[in-house]
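What follows are several structures.
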Structure I
Amino acid sequence: MSNFRSFFVNPNNIDNKYFYLDKTESHHISSVLRLKINENIYLIDGNGTAYHATIEQITKDKVSGKITDVLPGFGEPVCKINLAFGIIKPSRMQWAVEKSTEFGVSNIFPLQMDRSVKRSFNIERFKSITKSSAKQCARSIIPKIYEPQSFSEWLERKIDMPIIAFSQNSDINIISLKDFLPFGCDKLSLVIGPEGGFSEGEVSLLNNYNSIFISLGNRRLRTESAVVSSISIINQLITGE
């Protein structure tokens, strides 16, 4: 996306080839960044489309201009990853949500698991993190983050796609993952347990759904470390990103 700045635009604020930004984004352009008329920017609608645009008018509360190019699916990976992981400490949870957004996940499911500690969960705070992270890395989609749910509830609602579960006890290395996925796989669920690992009951449930157990190596990783490393490797293996 070169050096152009990116901003969120409400799809309802686009009319043919013209746009205007809301008060918050307009203030950021006019009073913080102090951009000028005729400067080029990128617009992201959060639903899967980005736009290349040129600023034509600037006021304190409203910036408007002309769209010069439409970019469907900009910044989105080929394979849709639904991420689920055990709830961890808030500061580490925020980091995991931020980085998984940057690495391109589509949905984020915080799970209350047998070996995770029950913690408070401010979903509005995490929605704000996904939005700012998507903007920072110029994604055209803002991942959806769900309210915490139990492990069994998540499995019951799972749509038809492969489930990859990371387990230190697995004999299958993540580099071999592609051999276990259907050709042209364009969606999958990735589940990572708390640092204590999956309980026997959770392993049994995963087996009922024919999950693929994959190892990230011999070292026991923190949940947020496993989140970032696994998504990065999956993107590289499946999409070449």
Structure II
Amino acid sequence: MRAHQIMTRNVVTVTPETAIADAAATMLKHHISGLPVVDGAGQLVGIVSEGDFLRRFEIGTQRKRPNWLQFFLGPGREAKEFVQERGRKVGEVMTPEPVTVTEDTTLEDLVQSMEGHGVKRLPVMSGDQLVGIVTRANLLRAVAGLAREVPDPTADDDHIRERVTRALMATGWRPVGLQVTVRDGVVHLHGIIVDERSRQASIVAAENVSGVKEVHDHLCLVDTWSGYYVESPDDRASAG
């Protein structure tokens, strides 16, 4: 999937001259946490978010540091924070030159940009025009939409067993001596694992195969140093 398939197209924006209070009210009105900032020609010049309003003089949350620390930080740092805490216009507190993506940016690249730059929203550009915005909420909706299971007419037990086995054997943490049995869409996993994290990964891999209704874990954990083994939680519960 690409940005244009999940982005919000009717983007709410503000200008650098918008008052801080008006920008905050706009966010509340539209239930959003950030706003692209555009100039008179409609060009993107920055982005302002709820994070820019955390340290504000009006609500008493401005930074308060001892004089000795202010001395070491220097006057430039103090001056910058003063503007952030007392600026009256969006242009004074916004992040200029925000990270952007294009309509054809893949979701993988979108997420890498968000993580790499520590941002929660990315303006989507077509040339020099703002055409949309992608937020974490857009990604959440994409996950919810794709998670709806589509019935697979070929998902009989034999096909399911083959697909589960193939999915697990393609991993670096596959169980040793893996055996997969399936009955009426219910998968049973047997084998040996040497890391407890491989248990949940194996279950998730099986759950992602179309047609699987339930996964029963019979994987035995073996300590490679002592040879000590632990049965699966499912098997221990059955034995108890």
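Values in this text are rule-based calculations from the coordinates and carry no lab data. Given the structure is predicted, the values throughout are model-derived calculations rather than measurements. Cβ atoms are built from the backbone, for glycine too; each structure is taken alone.
I have 6.1 for distance in nm of label points 7 Å out along Cα→Cβ at positions 18 and 226, calculated from one of the structures I, II. Which structure is it?
II
From I, II, which structure was mean count of other Cβ atoms within 10 Å over residues 82-89 = 14.8 calculated on? List each step's numbers first, then the result.
Values: I: 21.9; II: 14.8.
Going label by label, the one that fits is II.
When FRET efficiency 1/(1 + (r/R0)^6) of positions 130 and 162 (r between Cβ atoms, R0 = 30 Å, to 0.05) is calculated for each of the structures I, II, which structure yields the highest value?
Details: I: 0.80; II: 0.05.
Going through I, II one by one, FRET efficiency 1/(1 + (r/R0)^6) of positions 130 and 162 (r between Cβ atoms, R0 = 30 Å, to 0.05) peaks for structure I.
One of I, II was used to compute semi-axes √(5λ) of the Cα gyration tensor in Å, and the result was 38, 19, 14. Which label is that? Could you put the intermediate results ahead of the total?
Numbers: I: 38, 19, 14; II: 51, 26, 15.
Computed on structure I.
Kindly point out which one of I, II the value 19 was derived from, the read-out being relative contact order in percent (Cα under 8 Å, 6 or more apart). Numbers along the way, then the final one.
On the way: I: 19; II: 16.
It must be structure I, since only it matches.
One of I, II was used to compute distance in nm of label points 7 Å out along Cα→Cβ at positions 26 and 210, and the result was 4.5. Which label is that? Spell out each step's value before the answer.
Details: I: 5.4; II: 4.5.
Derived from the structure labelled II.
Quick check on the output: -10500 is helix-only ellipticity at 222 nm (-39500 (n - 2.57) for each DSSP H run of 4 or more, over all residues; to 500), derived from one of I, II. Which one produced it? Please report the intermediate quantities before stating the final value.
On the way: I: -7500; II: -10500.
Checking each candidate, the match is II.
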